[in-house]
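Following are the structures in question.
Readers should treat all values here as calculations from the given coordinates under stated rules, not as data from a laboratory. Predicted model only: the values in this text are computed from it and were never measured. Cβ atoms are built from the backbone, for glycine too; each structure is taken alone.
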Structure I
């Protein structure tokens with residue numbers, strides 16, 4: 001029994017240290033994943049807003065250009 005107590009006295013702190021390091025790694029990984037998801041959501045929102053602005057600009061161009069504007073604008077854009 002004394003041998004087990006002595007062994008545990010030497011191995012125990014090492015196992016605790018290894019556990020602490022593994023916990024730190026897992027926690028860091030979770031934080032990185034969470035940050036990545038937030039960045040992706042922000043990028044998707046930005047892209048959605050840009051697409052909405054482009055659609056709005058196109059609709060304004062069509063309203064200002066009058067009848068037959070869609071065909072004229074399509075021809076103009078295809079040349080660009």
Structure II
């Protein structure tokens with residue numbers, strides 16, 4: 001089977017999705033709380049979670065602040 005290489009954007013999207021999914025313990029409560037902090041409708045947040053490439057940089061910072069993401073992990077995601 002051929003080896004698959006991900007683009008830089010695909011790697012970033014996977015890292016963001018992994019960050020969100022591992023940090024959410026109680027999905028419904030956490031997602032509504034997250035959307036309030038980020039200033040967006042919960043449906044919009046759900047859509048962006050499904051396609052992490054649509055997050056703006058400001059939204060990414062707000063998301064990582066909400067999830068208390070360590071600095072070294074932030075650097076890996078945003079580089």
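Quick rundown of the values:
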item: Winner on FRET efficiency 1/(1 + (r/R0)^6) of positions 30 and 70 (r between Cβ atoms, R0 = 35 Å, to 0.05) once structures I, II are ranked, highest first; result: II
item: Which entry (I, II) yields the derived value -34500 for helix-only ellipticity at 222 nm (-39500 (n - 2.57) for each DSSP H run of 4 or more, over all residues; to 500); result: I
item: Test item: distance in nm of label points 7 Å out along Cα→Cβ at positions 6 and 62 calculated as 8.7, pick one of I, II; result: I
item: For 42, 26, 23 (Cα extents along the principal axes in Å, calculated) the corresponding structure among I, II; result: II
